[in-house]
Structures are given as structure tokens and as C-alpha cells.
Structure P
Amino acid sequence: MQLPKEQIDELINRALTEDFTSADATTEALISEDWQGKASILVKSEGVLAGIDVAKQVFLKIDPRLQMEVLIADGANVKPGDIVAVVTGKVSSILKAERTALNFLQHLSGIATETARYVEAVKGLPVKILDTRKTIPGLRVLEKYAVRVGGGQNYRMHLGDGILIKDNHLTALRKQGLVLKEIISRARQKAPAKLKIEVEVKTLEEAQEATEAGANIIMLDNMSLEGMCQAVKLIKGRSLIEASGGINLGNVRAVAETGVDFISIGAITHSAKALDISLELKTD
């Protein structure tokens with residue numbers, strides 16, 4: 001899974017500038033420039049690793065003379081005690097890069113881990129787990145990468161990736177006197193031909209109307225399990241169906257069993273708990 005190099009470089013540069021690594025007062029006051037050492041990146045909880053190559057780029061950005069050996073690759077299941085990488089070189093450089101490298105690695109591994117839990121929960125069913133645009137501003141490309149590492153799939157990367165007619169769009173357009181069929185027709189006429197049209201619906205009546213109007217995807221927003229089952233029967237394969245809203249690990253399999261094609265979950269990016277990973281230093 002390739003990441004856009006220039007974009008990742010920019011994110012790393014911004015993170016290092018934010019941490020003021022060019023003037024680490026503690027390291028510069030206490031650590032000699034000629035000290036050499038080795039540090040292990042150690043996992044302390046079970047999960048799925050993501051972002052190890054980004055962490056490596058952070059260390060090399062601080063000091064190209066550092067050596068980092070990656071022992072476990074992204075996508076691997078890890079457990080407490082696993083050493084995923086070893087960094088060798090100037091102690092001062094390792095310490096300056098430590099926090100920023102771990103921030104990326106812990107956060108992305110947390111997202112991959114949470115995504116993998118949802119994917120495992122629906123295992124064996126013909127449904128795909130999707131992310132959303134509920135990401136930390138500026139980190140979307142990395143967070144969506146971590147979702148893929150965890151076995152999920154990316155939904156829209158940005159607003160230009162598809163037509164998604166949500167409740168606020170409908171409110172604004174209905175005030176202009178348009179009905180849903182006219183709204184979808186307008187979108188199809190004015191949007192690029194390759195883009196699929198998805199409509200968010202809250203009721204069976206809206207689902208019926210959107211399907212008959214030719215929507216490619218129907219998003220069932222915060223519907224009950226019974227409502228989803230009825231919507232799947234009503235749509236009868238004429239449109240793809242996405243379930244969204246109020247979905248968690250406790251009910252995701254039941255949602256999948258209704259027969260929807262996709263389940264989108266904002267929590268896998270905006271609420272994933274960071275995986276516990278640390279750096280342990282040994283000096284020569």
C-alpha cells in the first residue's frame with residue numbers, strides 16, 4: 001500500500017516543527033552529541049501494526065545517519081513484548097524523534113486495530129466495512145491508509161470523490177420546491193458522469209423514492225434493524241445499500257445480517273484508541 005511521498009513528507013515536517021525538535025532544550029542540556037545508542041520500539045498491547053514506515057521516516061528526517069531496522073511490517077498482528085523495530089545511532093537524535101515517531105505509530109496502529117475488530121465481527125458475511133470523512137484535519141491520507149491496513153475499505157477521500165446527498169442538502173433543495181427525483185436528476189445532469197450518486201434516507205418512504213429515482217447507493221441513516229431489513233427487501237438489489245449511524249462492535253454483525261452491502265463507521269478513525277507502543281533506549 002503506497003503512500004504519497006510528498007504529502008507524507010509535508011505531514012512529518014509539520015509535526016517535527018510543531019514539536020520544535022530543532023531546539024530540544026532537555027536533550028541539548030543533558031545529552032552529549034557523541035553518545036551512541038540503540039532503541040527498541042516495543043509493543044505493549046495487542047493490535048494491528050500500522051505506520052512503521054512513517055515512524056522510520058521521522059527518525060531519518062531528524063538524522064539521516066540513524067539506522068532503523070524494521071522487524072515487523074504494517075498489517076501484522078502484534079502482542080505485548082513484540083519489538084517491531086530497532087533504531088541505532090546518536091542518542092540525541094533518537095530522543096528528538098521519539099515522540100513524533102510514536103505519535104504517528106500509535107495513532108495509526110490504533111485505527112488499524114479498531115478497523116480489524118469490526119472486520120472480524122462481520123467475518124463470513126458479504127458486507128464491506130467503510131470509513132468516513134470523520135478524520136483529524138490534515139491526517140486523512142494516513143488515517144485512511146490505516147483503515148486499509150486493518151482490512152477496511154475507504155469511502156470518499158474528499159468531497160470530489162462522489163455525490164452524497166445528505167439531509168441538509170435535501171432541506172435546502174426542498175425549500176426550493178424540488179422533490180427527491182428532481183434533486184437526483186439535477187445531480188446526474190451536472191456532476192461528472194463517473195461519479196456515483198448516493199442519497200441519505202431516514203425512512204422507508206424516502207428509500208423507495210430514492211431507489212425509483214435511480215440513486216446508485218442508498219444510505220440508511222440511523223435506521224433500526226427492522227427498518228434496515230425492510231429497506232433491503234424494498235430496494236431488492238436495484239441500488240447498493242449502506243448502513244450508517246449508531247453502529248458499534250456490539251451490533252455491527254446484526255446490521256450486516258440485514259443484507260446491506262456496506263457499513264460505514266466514523267468511530268474507526270475519530271474514536272480509535274492509540275495502541276500502546278513505547279521506545280526503550282540502551283546506550284553504548
Structure Q
Amino acid sequence: MDKLRAMQTFVRIVERGSLTAAARDANASLPAVVRALAALEAALDVRLLNRTTRRIALTDEGREYYERCRRLLAEVDDAEAALRARRASPRGRLRVTAPVMFGRLHVAPVANAFVARHAGVQLELVLLDRVVDLLEEGIDVAVRIAHLPDSSLVAIGVGQTRRVVCASPAYLRRAGTPRSPAELAGHRCVSFGGLGPDHEWHFERERVAVSAVLASNQIDAALDACVAGLGLGRFLCYQVQRHLDAGRLKRVLAEFEPPPLPIHVIYPHSRLLSANLRAFVDWAVPRLRKHTA
């Protein structure tokens with residue numbers, strides 16, 4: 001028995017809803033489909049489908065086997081598509097999204113170089129400080145900085161970043177340097193919340209409520225306020241690195257920082273990735289890993 005072909009037949013029966021529809025879809029005879037299913041069940045020594053003259057229904061074992069077969073066949077298709085995509089020339093529209101500042105600093109240079117290399121690609125770079133639903137908003141690939149929930153998305157890690165608290169040297173001279181998160185209650189704070197209000201700062205072992213003298217949903221406004229000495233601010237490390245390097249900001253409470261956040265390139269799981277999506281992922285992943293190192 002060709003096990004892979006038998007699995008394909010079984011999945012087709014389940015997804016088409018009948019043996020007749022599966023035979024028609026596979027351009028095969030009904031007896032051939034019946035024999036393939038019977039041989040598979042005999043090899044597994046388990047009944048996968050309960051069949052009557054009117055309907056079919058998965059058994060418990062069949063339901064579990066179907067899910068595993070579906071994933072395995074998708075991987076096989078994806079492997080074959082990857083090889084075909086490498087031979088094809090990337091072409092057509094590609095929508096990429098990333099957080100605003102990370103996108104400007106790291107994703108845009110990678111995207112620019114990709115478009116320069118592939119003249120047939122029209123790339124749209126959408127920079128947003130919010131979680132984007134890839135399927136609903138028609139996004140092909142995203143860079144996401146967060147712990148990802150289990151989902152059908154494919155996620156490839158490219159690095160990590162930390163949340164850091166910092167302030168200008170002038171502010172620290174004037175107000176003093178906090179030695180613990182609890183001391184933030186006595187300090188002026190600048191709040192940046194890309195997805196909404198940022199009234200609570202998380203540390204490794206505690207959460208601290210802060211009262212912001214200035215809050216903004218735009219990173220540049222919050223950074224400017226922090227550099228100007230209005231108060232302490234909490235940002236992702238890549239957002240403030242240039243200010244730290246230049247001495248315009250100083251990092252505080254480093255020993256209390258929470259674990260780093262992972263950075264992933266994500267895209268919807270597909271049994272057939274387009275050549276331009278495959279090419280962009282293969283191009284972007286190693287370069288973003290280099291950027292975030």
C-alpha cells in the first residue's frame with residue numbers, strides 16, 4: 001500500500017464528505033477509493049470512519065488520525081512548494097507589517113534591499129503599533145514582538161528585546177535614581193502605550209502602577225519627553241538604544257527587568273506559499289537576526 005496516497009485519499013474523503021465526492025475529486029473510481037480506505041484501516045487495525053448508505057462520520061481514532069494526516073500532508077506540500085518557489089521569480093504584491101519604530105529601523109532596510117533585488121515585486125510596508133489580524137487585513141507576513149499564543153500561524157524567531165526603564169541624566173540628578181520598582185510611586189513618569197494606556201509597568205516579580213505626567217500613543221513623542229527630562233519612561237530596548245549610546249538617557253532598575261520578549265517573523269500556514277512570500281521570508285530572517293543580534 002502507498003501509505004502517503006492512502007492518507008491523501010482518507011483526508012479527501014473527510015473533507016469532501018463522501019467516498020463518491022472524493023473519487024470524483026481525485027479522478028478515480030469509487031471502488032478504488034473504497035479499497036484504499038479499507039487497506040488503510042486494515043494496516044492501522046482501526047476503524048477510521050463509520051459508514052452508512054447516507055453518511056460517513058469520523059470515529060474518535062479517525063478524528064485524531066485526520067488531524068495528524070492533514071498536518072503531515074501540509075508539510076509535504078510545503079516542502080515541495082519551497083523547492084518550486086526557489087526556481088520561480090518572485091512577482092506580484094506583498095504586504096508586510098511591523099511595529100512602527102522597529103519597522104523603520106530594521107524591517108524597512110531589509111524590505112528596500114529585497115525590492116531592489118526583485119523588480120517584479122510590489123511591496124507594501126504597513127507600520128503599526130497594534131496587533132494585526134493577518135487574514136482579516138490581507139497581510140502576507142508580519143514581524144511581531146511578543147509571546148505568541150498557539151495558533152495556525154508559522155513563527156520563525158529572529159531575536160529578542162527587553163523592556164527597559166530609563167531617564168535623562170538631568171532628571172536623575174534632579175529627582176534621584178530609583179533603586180526599586182516601588183520607588184516609582186515618588187517619580188514623574190512618561191508613558192508610551194502603542195496599544196492603549198500604559199498605567200502599569202511590569203517587572204520580573206511585581207507590577208507597579210504609575211501616574212504619567214505625559215502619555216502618548218506615539219513613540220517619538222514619548223521619547224522626546226523622556227529625553228527632555230520630564231520623567232522616567234519605559235520602552236523596548238531597540239527604541240532607546242541610540243539615546244543610551246549617546247548618553248541622552250540612562251538605564252535604571254536593570255536588575256528588576258522582566259524576561260526578554262521574542263521577535264518573530266510570522267505568516268499564515270499555507271499548503272502552497274507564493275514564490276514572493278517564500279523569497280521574502282528566506283531573505284528577511286537571516287538579515288533580521290543579524291540586526292537584532
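What follows is calculated from the coordinates using simple rules that are stated; it is not laboratory data. Note that this is a predicted model, so its numbers are computed, not measured. Cβ atoms are built from the backbone, for glycine too; each structure is taken alone.
Taking distance in nm of label points 7 Å out along Cα→Cβ at positions 48 and 112 as the quantity of interest, name the structure among P, Q where it is greatest. Could you put the intermediate results ahead of the total?
Numbers: P: 0.9; Q: 5.3.
By distance in nm of label points 7 Å out along Cα→Cβ at positions 48 and 112, the leading structure of P, Q is Q.
Among the shown structures P, Q, from which was the value 0.90 of FRET efficiency 1/(1 + (r/R0)^6) of positions 184 and 248 (r between Cβ atoms, R0 = 30 Å, to 0.05) calculated? Present the calculation step by step, with values, prior to reporting the outcome.
Numbers: P: 0.45; Q: 0.90.
This value belongs to structure Q.
Looking at structures P, Q, which one was Rg and Dmax of the Cα atoms in Å calculated from, given that it came out as 26.4, 86?
The value was obtained from structure Q.
Could you figure out which one of P, Q the value 1.06 for Cα Rg over 2.2 N^0.38 Å, for residues 120-263 alone was computed from? Mind showing how you got there, number by number?
Working: P: 1.06; Q: 1.16.
Among P, Q, the structure yielding 1.06 for Cα Rg over 2.2 N^0.38 Å, for residues 120-263 alone is P.
Between structures P, Q, where is distance in nm of label points 7 Å out along Cα→Cβ at positions 56 and 232 highest?
Of structures P, Q, the maximum of distance in nm of label points 7 Å out along Cα→Cβ at positions 56 and 232 occurs in Q.
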